[in-house]
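Values in this text are rule-based calculations from the coordinates and carry no lab data. Just so we're clear, the structure is a prediction, and the values are computed from it rather than from any experiment. Cβ atoms are built from the backbone, for glycine too; each structure is taken alone.
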Structure P
């Protein structure tokens with residue numbers, strides 16, 4: 001296979017794309033792009049790269065039919081600066097290679113995430129792990145931001161005090177908050193990156209990790225535009241139905257009641273109304 005150079009990816013190498021108040025995403029390196037996907041798919045035929053239209057059609061076919069191995073030929077390496085609580089959600093995607101800054105060896109920077117006032121919200125009444133969509137009063141949001149910043153300052157004052165006493169770094173760090181920024185290098189193939197993005201770009205994902213995912217989706221558009229367009233078309237904007245929901249859909253198309261009830265009916269109607277996966 002020929003070495004793949006993607007001009008649009010070259011343009012953004014090492015550029016920091018800001019995320020949240022102090023974070024960023026940076027594409028450090030990449031291997032392959034759309035042409036690598038089609039080269040890998042056609043290797044058994046001994047055929048070279050064809051037109052962009054034919055390449056796009058092939059990539060679309062591969063993605064729709066879940067022929068995943070050609071997408072694994074494309075690899076992206078990111079440098080990411082993110083709050084620890086975002087990193088702990090992120091690390092659950094165990095299909096990447098990760099190297100994170102260590103508080104045992106390095107002095108942790110006094111940098112913590114403070115949400116914007118517009119992102120302050122009450123607990124959702126119907127989602128145990130989410131926020132209510134209703135805005136909080138401006139004075140409440142301001143008070144929350146002030147409290148978070150003060151608690152963070154207190155925690156780092158204690159940390160720096162222990163460091164000043166030459167207490168071991170691995171002990172001094174234990175009370176630092178989850179809002180503390182960490183950094184890592186995160187390397188992943190395109191197939192598994194798409195799986196990450198499908199979950200983390202979704203409206204049900206926590207807002208902070210969704211912000212990172214959306215920036216990384218933009219990077220993917222630069223590295224593999226045809227593959228990313230197909231991914232957005234068939235996965236990000238797609239909705240899947242269970243067997244029970246498919247039967248209900250057939251009944252609706254035949255002019256009959258859906259014959260669902262309770263939560264099953266609510267989920268089904270929400271999918272039809274919003275076109276979003278639940």
Structure Q
């Protein structure tokens with residue numbers, strides 16, 4: 001009997017740590033690729049359904065095919081457009097194996113970093129819980145200039161600038177502190193054509209988006225609700241501004257129209273819109 005409580009406690013710990021991850025979600029419609037082989041030619045049609053540039057890359061386990069494809073890829077498509085690339089080949093379609101990937105943005109386009117709005121409602125005040133180069137999770141090229149605000153579950157998130165919604169995931173339900181939860185956060189991504197930059201709003205609640213891919217939103221418009229999904233042990237909004245680079249996206253420094261500089265915002269600071 002004296003071991004009853006420790007055993008129960010151990011079982012609870014094991015149960016908590018063994019939560020299974022949900023099925024990974026993706027924006028399946030982001031890639032639209034078809035190809036055919038006809039008259040000794042490999043013809044690949046690529047489409048971009050988004051209101052932002054899209055970069056297509058391709059790889060093949062066949063060294064000969066890979067060398068041929070390298071002469072034409074990556075391919076950068078402008079907003080809502082399509083193209084066809086053609087290569088000479090003596091193989092049949094059944095003999096050709098290819099794997100395609102798509103990345104937001106044109107890394108060759110000029111970047112214009114302008115001041116933006118804080119990503120929440122007017123007359124609201126929130127605490128900064130992690131700033132630039134935070135040791136917890138702001139320590140990669142992708143997130144080094146992100147800022148975390150202590151929005152509560154259900155608090156309103158607003159667009160930081162005018163732009164097009166190019167990414168929405170909202171069907172995750174939970175999260176956790178472990179890195180295994182990193183790819184399981186709900187989020188909204190907005191492209192801002194005048195700056196060639198992207199803002200991302202992460203850890204939204206389940207069904208927490210008020211917008212859909214393709215929507216045009218105005219600065220300060222309500223777009224969703226904060227939550228606690230993905231890799232986190234507390235409810236908050238992870239806010240990041242991104243630019244395209246050679247391999248994907250990287251975080252950039254920002255200033256807010258309300259008078260705050262991202263580089264000066266530290267853990268514990270209160271910011272008011």
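To test your reading of the models, identify which of P, Q gives 3.4 for distance in nm of label points 7 Å out along Cα→Cβ at positions 116 and 260 when calculated.
Corresponding structure: P.
Computing relative contact order in percent (Cα under 8 Å, 6 or more apart) gives 24 for which of P, Q?
P
Using volume of the Cα convex hull per residue in Å³, for residues 76-123 alone for the comparison, can you identify which of P, Q gives the largest number?
Going through P, Q one by one, volume of the Cα convex hull per residue in Å³, for residues 76-123 alone is largest in Q.
So FRET efficiency 1/(1 + (r/R0)^6) of positions 156 and 196 (r between Cβ atoms, R0 = 25 Å, to 0.05), computed for just one structure, reads 0.20; which one of P, Q is that?
The value was obtained from structure P.
For semi-axes √(5λ) of the Cα gyration tensor in Å, the calculated result is 38, 31, 14, so let me know which of P, Q that is.
Traced to structure P.
Name the one structure among P, Q that helix-only ellipticity at 222 nm (-39500 (n - 2.57) for each DSSP H run of 4 or more, over all residues; to 500) of -13500 was derived from.
Comparing all candidates, it corresponds to P.
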